[in-house]
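Scrolling down, you'll hit the structures one after another.
Read the figures in this text as sums done on the coordinates, not as results from a lab. Everything numeric in this text was worked out from a predicted model, so none of it was measured. Cβ atoms are built from the backbone, for glycine too; each structure is taken alone.
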Structure P
Amino acid sequence: MSVAENQAAAGRGSARAVAIASSIGRFLVIAVTTYLGLLAVTFFIGRVIPIDPVLAVLGDRAPTAVVERTRREMGLDLPLIEQFYIYVKSALSGDFGTSVLTTNPVMSDIRRVFPATIELATLGTLIGAVIGVPLGVLAAVKRGSLIDQIARIVGLIGYSVPIFWLGLLGLVLFYAKLQWIAFPARLDVVYEYTFTPITGFYLLDAAIQGQWDVFHDAWRHIVLPAALLGYLSLAYISRMTRSFMLNELAQEYIVAARAKGLSETRIIWGHALRNAAVPMVTVIALSYANLLEGSVLTETVFSWPGIGLYITNSLQNADMNAVLGGTIAIGSVFIAINLLSDLLYRLLDPRTKAG
């Protein structure tokens, strides 16, 4: 290799390193800016709502002197910008204060309830992806057919019908009438005090410990709420899959593949779906984040002890430390999933690599 070629190779390597460093820098700036924005929104929400955090702790009948002293101890007499600085500093260290309702540190409560929400949303996303992707592919391939119309109706119902109404209807049918599922909770009372979770994901913990009776009971409790969340995920994923596949099937490489005599199965599932899978990563990730964020009504209807029910109960009891801490936790996960999906998209799409 000549000196010129070596210099050219070194220049390309240097340019690639600069591009990677620049991409990582932009990624970090976006992450930090978005998280600070989340903290700012939750901080000002906590200041504008008509709930006095001091009275929420002390009660309405506390003496004025005690109220004023507590207000100073909580730093609520400081200028707003200084309060925000203290709030951000505490949040970054994982300190969201103490819950009035449980008297535990809010972060301790979040660590206890969040696995239940993650387990529910994960199972719902799996159901949505496993059914939604093939349904969307078939709807695109057989555009205008009966299966396409069914996919559209499924998506329309999923977008239109309130989740709490579907939950109540499901309880009436599958629990009250058919008795196929267990009552709203996470486990039967008989297992609540005999089962020791390891990770907080009951299905996984029961399987690891070989307690298949607990696994069966946990499955009977989670299957209906997970199926409902899966239906919402399915409606979104199938619709987007159909759109991506229609776009891919109209490309010139599909015409060329058919001209070469490749089978329709290989063209659809081996080529078109493979290219559509790149943006589908983002779609599935967003669906998962939405289920984590939007499971409040589902957890309330099914008495599911996740972070959604935790925030709801805290809000009803004016426990703003818990409400804001839970909101930040969900928002942080949402931000992380969005940024991760964007990173995966850049890694998987060769066009972004080229750019």
Structure Q
Amino acid sequence: MTAETTTTTGSAVRRSPSILLGWVRRIGGVIVSLALTFLGLTAITFFIGRVMPLDPVLAIVGDRAPQDVYDAVYKQLGLDQPLPIQYLRFLADILQGEFGNSIQTSRPVLEDLARHFPATLELATLATLLGVALGVPMGVLAATHQGRPVDHIVRVTGLIGYSMPVFWLGMVALLVFYARLSWVPGPGRLDVFYEGIVEPWSGLLLLDAALAGEWDVFWSAFWHLVLPVCILGAYALAYIARMTRSFMLDQLRQEYVLAARAKGLSERVVIWRHVFGNVLVQLFTIIALTYASLLEGSVLTETVFSWPGIGQYITHALFKSDMNAVIGGTIVVGTCFVGVNMLSDLLYRLVDPRTRS
């Protein structure tokens, strides 16, 4: 073995602990960040729930309950303890997967959330896919034809889709396409006579119906999805198209684009391989934020279309002073938002080599 080989081997050995230490620090940083975010989310949710002008005891015992019954339930819920003690008990229950029982359903809140969340997940996922499939090409087309009629059409379409009230657009869509034209079925997730046929294995009705081979149920669920997906997809499309156009215009002004064209590369190669390749890194974050916002912000759409998702569940719980359900649903939605953002950061690092250092 030569001296040069020995030196190289020694350097590699010395580098290995430093690389391992770097990975440990990164993983530790991510864990600490997640823990602090979770603590902040639970603390804000808990204290907002406590200061709201809603009495969870009255929601349980009713307005005409005797004072001794009220006091017994008040102590049973731990509301006689100081707020920090209540929060610590609340946090301990959450870490054990215990959100309490729902007043409106008399079932554990976690069980209710497991029933309702797949409906929101299915709706938000399809709406995001629709927004990406249409919004990204529209943004690229508008950027490459800046100032032309195509660009103006895309910009106006994005402005309308982003500023149009979702509840109004949903009601108009129901009036036109369901009540007048009868092109799509009405509110709800499934026709009544198809309910209970498919076993809810994943909660995603399209997937469960396809796996069970119940194609009548599948198409009924599909047509019920068309209107709400298009309503939410219009919002996602508008935002993604606007941001794609902005990112593309910024990259088209860079010098490497001029150099690529000077080399004789076709416009298609310049746009989609070089320019869009750089834009794609930024789009990951935009798409992730859009998806997370649809997961947490589809309350109005679910209300208009009587969609049995988590948004409608939280809304009904709020009207009935069911704070266990409200707090549990809010924490689940907030956790999903944080998780999607963390996933987008991970994808960002995988796609962009500059962020791996």
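If you rank structures P, Q by distance in nm of label points 7 Å out along Cα→Cβ at positions 45 and 61, which sits at the top with the largest value?
Working: P: 3.3; Q: 2.8.
Structure P gives the largest value of distance in nm of label points 7 Å out along Cα→Cβ at positions 45 and 61 among P, Q.
Each of P, Q could give distance in nm of label points 7 Å out along Cα→Cβ at positions 125 and 245, but the derived value 2.2 comes from P.
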